[in-house]
Structure 1
Amino acid sequence: MSYQVLARKWRPKSFATLVGQEHVVRALTHALEQKRLHHAYLFTGTRGVGKTTLARILAKALNCEAGISATPCGTCSSCQEIDGGRFVDLIEVDAATNTKVDQMRDLLDNAVYAPTRGRFKVFVIDEVHMLSTSAFNAMLKTLEEPPEHIKFILATTDPQKIPVTVLSRCLQFNLKQMPPGHIVEHLTRILEAEQVAFEPAALRHIAKAAAGSMRDALSLLDQAIAHGAGRIEEAAVRDMLGTVGEDYLYTILDGLVAGDSPAMLAVADGMDSRSLSFDSALQELATLFHRIALAQFAPQAIIDEAERQRLAPYAAAFDREFLQLCYQIAIHGRDDLPLAPDEFAGFTMTLLRLAAFRPEMPALLGSAAASAPQTARTAPPRPAAPVQPAIPATAAPAPAAPARAAPAASDSDDWHAIADRLPLTGMARQLAQHCELAELAESQITLRLPPAHKGLLMNKGQQEKLQAELQKHFGRPLRLDIVLADVQGETPAARTASERRERQERAIAAIEQDPFVREVVDLFDASIDESTIKPV
């Protein structure tokens, strides 16, 4: 027996098995049960959402030999012939290839004759918007005064192109795009029935690539089975789709938080070496910025707890206005890709734009305390929250790491020197820079973190990195405890911000006192744009 593709094999054959169109199914079910049958239906929606499938199920409901019902039997000859595409009174027309008025007239001439086998003669016209104006006019007369045995089911992806005179004579139903969750659930049921091994994460990539189309999802599923030699694995599906893994995206975010442009560009190099799609990467990056903004303004909108916890540190680290700008840069960078010298240049330029417009804020300090100053001024610190109980980084001390040379006695309690010396990047470095040393004992180190930066504690992986580096620095096992409380002194982050602010103010003062600048200001009645001044 020849192989049947999944999109055809698993095509829904009843309203009960149709996925994701409950609002349409409910309306049609009530109409069928109450025998309130219209003569013309219009199904609209993007490709692959079930327009023609729904039309065939409705045709079965109208012609089932057991009677008009929302639950056709599926076993009578009429139902089986409709499922097999052999029912003589179900006439399916592709308007994309039958656009002329003569073809429509021939069709309507046939409509006056009574059904041969069924209760109704059902005309399904797909992509009806492709008909010519003359063809629509020819159909209009039949739509106005249809014979009792005729039912029209029109389907289109572009209802705006259908004349209003036709629209007003149809019951219109708009089919929604399938939510990714529904697609994953449906694909899971199919794979379990087909006895195909799969990784759930792989199905999420397929659902996202399908963009709301169940038919596209099933076609991609067929392709993934072939690509993986009968097994569906996440890595293989990512390679097949050319999608960008989350690791790449979060590395970009870490580099942006830390002010580490080389780390961001290294991601682009890695993607280029694997021939990954830069267009998809910018799309996914914009989506990630959107999710982070949700975590800032409405965290309850993110249902997945694991996703909410992963996004929380970035929601705390990014300035809200800057995050909105990041989203705009990502989507405009994607639009600009066709205009770039090549996609790699367009993608890297977008990353550099993100870095260039990054403000200098306490929550966004760079990966090095003495990094080059930026042009923007430091934003005021956030208000402190009430003291909260200590949150241990780990339940037990990690195994001892290979010992380094013991630190000099002069810096054993100088947290500024220790934090600057630790080889940390990204969020882990931000955590260290925003803390102050509360206590250092033989087997434990306690840090104090201002409540305004408690979001840095949401990701325990960053705490574990900090603990591991502290163990290497001191050359002995140490348990890291971080207490949420107002700091008593100045954190490394606050000191760095203060130093940058002072350098900026000195630079502004030097410019304002410069004799030549003062002469130009007086001569032209000009003013100095302080945001353009950079200390050297």
Structure 2
Amino acid sequence: MSSAVIAEHAAEPVPAEPHLAEPYMARTLAVLGLSVEYVRAEGDTLYHRDEQGAERAVLDLVGAFGATILGHNDPDVVAHAKAILDARLPVYAQFSLHPYADTVARKLNGILTRELGEAEPYFAVFANSGAEANEIALKHAELDRVTRLAELCGALHENRENARAALVEGTAVLADDAFAVLGVDVHDADHLLKAAELANAESLSAPPVLLALEGSFHGKLVGSVQLTHNPSFRLPFSSLAAQCRFVPADRPEALARIVEGERRTVFDFTLDAGVVGVVERDMPVFCAFVLEPIQGEAGINVLTEETARHIQQVCAAVGCPIVIDEVQSGMGRSGSFFASAGIGLRGDYYTLAKSLGGGVAKAAVTLVRASCYRQDFDLIHSSTYAKDGFSTRIAEKVIDLLETDGGAAYRLATARGEALMTELRAVQAEFPDVVKEVRGKGLMVGLEFHDQSVAAAPALREKADMFGYFAAGYLMRAHAIRIFPTASAVHTLRFEPSVRLTDAAIARTGAALRDLCGVLRAQDAARLLGL
């Protein structure tokens, strides 16, 4: 959000009671025409009150950024929430058994088996948000890496000492190429052993390498923000955690070059038939490759099967675990429970959140492949509010609702998404000079406008870096439709409604977008910006 945009409105009167909770955000919403307090919600509708106190309905296509796959206040979820509270079940009973959490984990494992053919079980670690779920995956992956690193260090030390003893005792001699392999200007065994130890110490102390796709968004916490490609979110905090190498999503072949450039080796000593040799061994340098099957904040970009296959192959070759971030794309939004199922992508970790809470709770989970799970993680990681008795039971109910009738909700997401995209593509066909592209899958859809930085109207050019937000303000003022751009692609509006989206709502959306496109075609900046 540009501070210059707010500065232009500095002359506007300051409220008698200034906001103390995120005051800059409150000011920004006012500038964009989005400062609305909603008082009721159901389905894809939010309600607010006008100046006379009358209730006004707003069509909500934001869908809580993908958190309301069943809509606002789904009756079944609300009834279940009331039943939990009425039963006075303990919400917080830490350090005790939580069988309901195990039930959620088993149901998610069943879906993984069905959609991705995963026979190996995944253990579940619960959290409160998607960013936390991603950080749990990173934290566990790093624990696994440093554990393997420690095992390697132990083996290197043992082999080096065995070689030293054999050379001192005279039961072995150095191989002719030992000095050349190490690449140092030393001429005796003692210096060779010491040089190898120093070189290894330097390599082993290097920080881990994180990998993610360009355009990625995985959260804004200290660790997860390092995986978020947008420099506005990431750079101010780059010194707080390990850095990430970003791979172009449209050029997956670049991954092999990046990986090769980041690989590190250590020197090991062999003892065979009285000869001490020096060999280079790869060390575990890659913490994880974290990626979204459908990039949300980047503008709704669907990962291709070819890209997924290439990432899978390269990561397997270097022992880099894959974390699949299904926080926004999962829970049936793509037409299957896991969006990764549609492109054949398999992960060592899966993260879920948003719709897992059914629109009434904060719930998240990280699934970890059993073969790489470190049992001590259960004790060295914890969270006061994770795996609580309320949100976890809500998650179980949401999964049951999505799975009902053989996954009717997934079929509905596909059908409703196709209907929405058909309407949006009709708008694009009518306004090809205004709308650049419509893309997405299921109920995760993006409509991209042509770049307004080259618009004929000076006011539109000046506001190009905030275009999507002003477009959102216009749709709210003129049509009572709530829709926002994606955070890192401000010319793309993101549509993430619930599976309850009606034909009437789709038609209304199309009409509103045609009006907006007409305003842009006419370069009517005053009308768009509400001047």
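Side notes on the structure shown:
- Which entry (1, 2) yields the derived value 3.2 for distance in nm of label points 7 Å out along Cα→Cβ at positions 230 and 414: 2
- Per mean count of other Cβ atoms within 10 Å over residues 54-61, the highest-valued of structures 1, 2: 1
- If relative contact order in percent (Cα under 8 Å, 6 or more apart) is computed and equals 11, the structure in 1, 2: 1
- Comparison of 1, 2 by distance in nm of label points 7 Å out along Cα→Cβ at positions 38 and 62 - largest value held by: 1
- Among 1, 2, structure where P(r) over Cα pairs in 10 Å bins from 0, in percent as derived comes to 4, 16, 24, 23, 16, 9, 5, 3, 1, 0: 2
The numbers here are math on the coordinates, done by the rules we state, and not lab data. Worth saying up front: this structure is predicted, and the values here are computed from it rather than measured. Cβ atoms are built from the backbone, for glycine too; each structure is taken alone.
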